[in-house]
Structure 1
Amino acid sequence: MTVVGIIGGSGLDDPDILKDPREIEVKTPYGKPSSNFLSGEINGVDTLILARHGRRHQFSPTQVNNRANIDALKRAGATHILATTACGSLKQEIDRGHLVVLDQFIDFTRFRKNTFTDSFEDGVVHTAMAHPFDEALRRCFYESAKILDLAVHERGCVVTIEGPRLSTVAESRMFRLWGADVVNMSTAPEAMLANEAGIPYAAVAMSTDYDCWKEDEAPVTWDEILAVFNHNADNVKRLLVNTIGNLIP
């Protein structure tokens with residue numbers, strides 16, 4: 001049976017997209033997940049929604065307990081994970097409001113627990129990570145976005161920074177030289193842990209700004225990022241509903 005776990009930012013844990021929503025609590029050996037799950041159905045598919053930063057966006061990127069989030073989804077029976085994230089664009093062609101179906105990441109975080117394997121006492125674990133995003137889920141995201149006539153890019157590499165501060169101009173230029181397409185503060189640890197847990201994972205990123213490499217514009221502020229995010233949140237919710245409807249139970 002298909003059970004989809006959604007990991008979303010603030011504004012995307014909307015119970016209105018679920019049929020018969022109810023709240024459930026899942027305990028893990030890694031502590032509490034960011035929030036209790038909202039459980040229900042979308043297009044006849046059992047769905048769990050988790051607010052990545054908490055229902056009040058009270059957890060900074062570094063504080064998000066990614067291990068607990070992924071482990072809780074696995075314990076709750078999630079067979080697939082669909083994630084949403086805001087991002088800064090590192091490419092001229094990825095405009096504000098555009099969606100990017102991620103296919104690669106660069107991990108630039110420093111203080112995150114990004115593995116369930118704290119020691120090799122019970123055996124050596126080296127999880128393959130060449131292609132961290134599930135291709136079938138990526139295709140479903142992309143085709144659903146095209147059906148909905150959303151501005152979408154079929155692939156993209158995200159560099160995940162520690163945060164909560166935004167990039168310097170030098171860092172933003174460096175990320176572009178590295179070949180990254182977008183920058184955010186969340187995806188890399190989630191993708192690593194989902195792969196280690198054996199759960200197919202895909203993420204769609206919404207561009208809210210041009211980071212700070214584009215110096216013909218003033219550096220972006222958090223208020224500006226939030227305004228673009230809120231303006232396009234309904235598009236992301238429609239995409240999630242359509243994508244889950246196209247999954248085969």
Structure 2
Amino acid sequence: MTALVHDGAAVLGRHLQRIRHAPAILVMTQTMPVVFLLFFGYVFGSALAMPGTEYRAYLVPGLLVATAANGIMTGMFTAAQDAHRGVMDRFRTLPMSRAAVPLGQAAADLLTTALGLVPLLLVGFAMGWRVEGGALPAAGAFGLLLLFRFATTWVGILLGLASRSEEAAGQLGSATFMLPLLSNAYLPTDGMSGWLRTAVEWNPISAVATAVRHLFGNAPVPEGAAWPVAHPVAGAVCWSLLLVAVCAPAAVRSYASPKG
């Protein structure tokens with residue numbers, strides 16, 4: 001365990017230095033939610049009428065969750081880049097814990113995400129969004145956001161290690177942009193047809209978005225929803241832990257036993 005922590009900290013430092021010297025992907029992934037907030041908030045905000053809820057108050061938590069879900073894209077791209085440029089081959093020659101390399105990447109991503117949420121929150125406050133549920137539930141909402149980001153980063157790392165090239169990882173990572181669109185991150189599910197609503201509500205992003213809105217006090221839990229959305233906090237925790245439990249060991253095995 002001591003070796004894992006020590007080696008993981010070293011890999012964490014390496015990724016933080018990497019972001020410092022090549023911040024383009026971080027800037028892109030952190031500024032896009034702000035652009036979306038301004039676009040959806042001002043272009044559609046006045047046109048969307050939601051009973052009992054102001055649209056911007058609904059939108060900000062959804063965009064926070066969409067940012068957390070971007071861990072798939074950044075995790076995939078970073079892991080694929082290291083794998084196909086020989087960085088991980090060099091790590092494998094060192095006397096270090098095999099779990100430390102993917103764990104260090106996931107920890108670095110989590111730290112930068114925690115800092116990267118600040119601009120989105122500030123813009124949200126400037127647009128009128130407020131935390132209505134108290135300090136303790138709000139802290140729980142931020143905890144869920146970071147837990148979900150940690151989980152989605154492991155999904156991305158696993159997919160990045162399994163990718164055939166950096167280009168393939170980039171294309172697949174870009175496709176994950178669709179996942180929040182197939183959730184309730186931007187729009188409620190009340191008006192959707194039966195089968196579509198069910199599919200959208202079983203999207204993990206929907207459970208996390210509903211939980212964050214509920215904890216922030218921005219929107220009530222919808223009635224008649226699928227179990228993860230009807231019990232959003234439990235659903236968000238279960239989805240996140242399931243993703244970590246499945247993808248983290250698989251990513252470590254993929255790193256330790258590369259194909260080819």
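Structure above, values below:
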read-out: For 60, 36, 36 (Cα extents along the principal axes in Å, calculated) the corresponding structure among 1, 2; value: 2
read-out: Identity of the structure behind -23500 (criterion: helix-only ellipticity at 222 nm (-39500 (n - 2.57) for each DSSP H run of 4 or more, over all residues; to 500), calculated), options 1, 2; value: 2
read-out: Identity of the structure behind -0.53, -0.63, -0.78, -1.17 (criterion: log10 I(q)/I(0) by the Debye sum over Cα atoms at q = 0.16, 0.18, 0.22, 0.36 Å⁻¹, for residues 165-204 alone, calculated), options 1, 2; value: 1
read-out: When mean count of other Cβ atoms within 10 Å over residues 157-164 is computed for each of 1, 2, the largest belongs to; value: 2
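Laboratory data are not the source of any read-out in this text; all were calculated from the coordinates shown. Source: prediction; values computed, not measured. Cβ atoms are built from the backbone, for glycine too; each structure is taken alone.
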